[in-house]
Structure 1
Amino acid sequence: MLIGIDTFGCNHGRSGSGSYLVSLLKNVSPVKDCEIELFGLETDRYLYDSGKNTDSFVGLPVYDSLFAEKLWHFFSLRKFIRKRKYDVVLFPASMSFLPVVKKVPAVLVVNDLIEKSSKHRVKHCLKKAAAIIAASQYIKKEIVSLGIDSSKVEVIHDGVDQNLFFPRQNYNGDVVLIQPFAIKRPYIIYPSSIRHPEKKHVELIKAYNLFRQKTGLACKLVLAGSESISADIVQKAVLESPYSSDIILTGYFPHQNLPKLYACSDACIMPSVVEGFGLPVLEAMACGVPVMCAKAGALPEIAGNAAAFFDADNTEQTAAVIEQVLTDENLRKKLIDSGTERVKHFSWVKTAERTMELIKNVAAQK
């Protein structure tokens, strides 16, 4: 069996889909009579190779832009798949290109919520898929609401790499040195791309202002994520804050450097209302950090009872939760302990095993 994996749309490993693919391949065990072949931009030839689980990579002469990649998927994908003679194809970034493959079974991975403006095209794409992997029950429910047969949708949660994300209790310095940053403690962290308004950065900044004004606690706010849609509005909110010097916009932050940033923080906060999974929640828990979440999207499903929840549109409530988590030692201990237990339910090894089993079943039904 030859499995093709589309690496387009993974933003050179810097996006959620890219991180997903790196972790998946790292944990896939060799399967008898099964080969994996990746295809995508030539510049990514060695990016996703774990050194043991991928047999080859086909680099394609496509210009490195989302528009060019969409054109290739529309005009050339099906011909390429037939030429390579794949038995099944996995699309980790399926929502970026909405691939429609007719003669070869396609397995689509959906890690994010579906945008309202594209639901008609998404529905057509999902109906043509042989199987769909949803990162959460919340995403599955959304997919089924489009009229997709629920038996076609398998919920397979993402995992957490606890070899990378773990508590670093021996660090007691006042300043966290992570090139090119030197961040003075204490701070709370929001690790997410800067995208307004869904990610609720502006609302968080307003709540942070209120928290600082009420408590006088000199705790910084670190916004760690690459700039995306309407990032200028978030930047304006930072500049207008009376505590702007204590709000840090890091831009894209390398995934391998995130564990230390998490572990040295006083708390992690996720006010986003558009999370289809919310991996940062689990990464922070694995690092022994108390977590605060918006009660929206898939966050309650993923965090369970191991987070402090709030309404992201309620500035006063959000500020109150920040104050409580930072000052109540009993609550902090409870959140840290319950978070440590919660992450045990999420393993990349299990994710890889279930994904490969699904792919094999799809190929067998061909």
Structure 2
Amino acid sequence: MFMGWDERPPRRHIGFDSPEALRQILTRSSPPHSCFHSTAYYDRPSEYKMSEKGWRGADLIFDLDGDHLVGVDALDFPSMLNDIQEQAFRLWNDFLEPDFGFKSDFATFSFSGHRGFHIHYRHPSILHLDSKARQEIVSHISGSNLNIEMVLTSPEVAWGKRVRRGVDSVLDRLESYHDSSDADRRPIYKQLRSSAVLGTANMSRPPSMSEKAMMKLAEMSVNSDRRRRLKNSSIQMGRQFGKQGDLFQALILGDQSVVLDQAAENDDNVTVDIRRVIRWVGSLHGKAGLRVTEFPVERLDPDSSIAFDALSEAVVFSKQKRELVQLELDDITARIGNEVVEGSKGDMIEVSEAMAIFLGLKRWASSIQS
């Protein structure tokens, strides 16, 4: 699939008989804005109707996008990218490898070229999985439909370990909410509410998410005796909070799960889509000017000494050429290599060509002709 620079629909359902035929599209006078390839396998990929393509199977795709994270500041691009890389590492290290037994030999890891990361799993055993089976994987990662009381009774169950770890984290967040001033409390409440995972197996109905319910839970959570009991034995955590027990559990699941991307055209998760297209490794992202870049799993952890640095390694334009730009938004933070831009609307600054293209494509800045 190829997206153009105008408002016309993307070009889809295209097959190529040779590398040269593909090269002609990519190197013509008006190259595409963005390039995608299918993650599904077909007998007749060039057929226009999906029903006539002859679907044979599909790889498993995990798409993580930084602006879907709770509380993220999308205008602080380096921090957002670091946060979503941490989520990608957590997805592989805490879920896909230990829980599902996925092997890195069958996985590719890539920077999307803009706001996130992809984990692409290719193994014959998963090609046939339908959307329902893939939804089960997504549900496990998100913690939805999880029976918390059941997993806590089995010390070796991975989600049980996550829930115990989440108790301390959520208690600290609730304490911060409880002790904050009125002005600071509202954004903390929004983050807590947005992160909660509802609809678990042991919830008869979704818990109240009102500010009153959240404050009641926060007041109960700062009780020293209750905190001690929770840390000594979290098996009956819900009962220790009474009516707010389900809310506490929903916050824990949200704290420990991973947020997977949603398809733009509907509410289905990208992982569930068995006919998904994904950005082509090596292509440039038309909304940032950065290259979709593959890297080894050993470099996925952002805290590693050899961590992949998208804002240095996915840059293709010149860092030496200089251009004058004017910022169009307030409180922008951007980085390209060692070059950092921090500023607000109206600021005129000289930046590298790579930074100017990045800011321009994101519509964070406009070029000033000398």
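Tabulated results
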quantity	calculated
Winner on relative contact order in percent (Cα under 8 Å, 6 or more apart) once structures 1, 2 are ranked, highest first	2
Cα Rg over 2.2 N^0.38 Å from the coordinates reads 1.01; which among 1, 2	1
Label whose coordinates, when distance in nm of label points 7 Å out along Cα→Cβ at positions 211 and 331 is calculated, return 1.1 (choices 1, 2)	1
When FRET efficiency 1/(1 + (r/R0)^6) of positions 219 and 323 (r between Cβ atoms, R0 = 25 Å, to 0.05) is computed for each of 1, 2, the largest belongs to	1
For percent of Cα pairs over 20 Å apart, for residues 251-346 alone computed as 62, the structure of 1, 2 it came from	2
With FRET efficiency 1/(1 + (r/R0)^6) of positions 3 and 139 (r between Cβ atoms, R0 = 35 Å, to 0.05) derived as 0.65, matching label from 1, 2	2
Structure (1, 2) behind the derived value 19.3, 63 of Rg and Dmax of the Cα atoms in Å, for residues 99-290 alone	1
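Laboratory data are not the source of any read-out in this text; all were calculated from the coordinates shown. Model, not experiment: these values are computed from the prediction. Cβ atoms are built from the backbone, for glycine too; each structure is taken alone.
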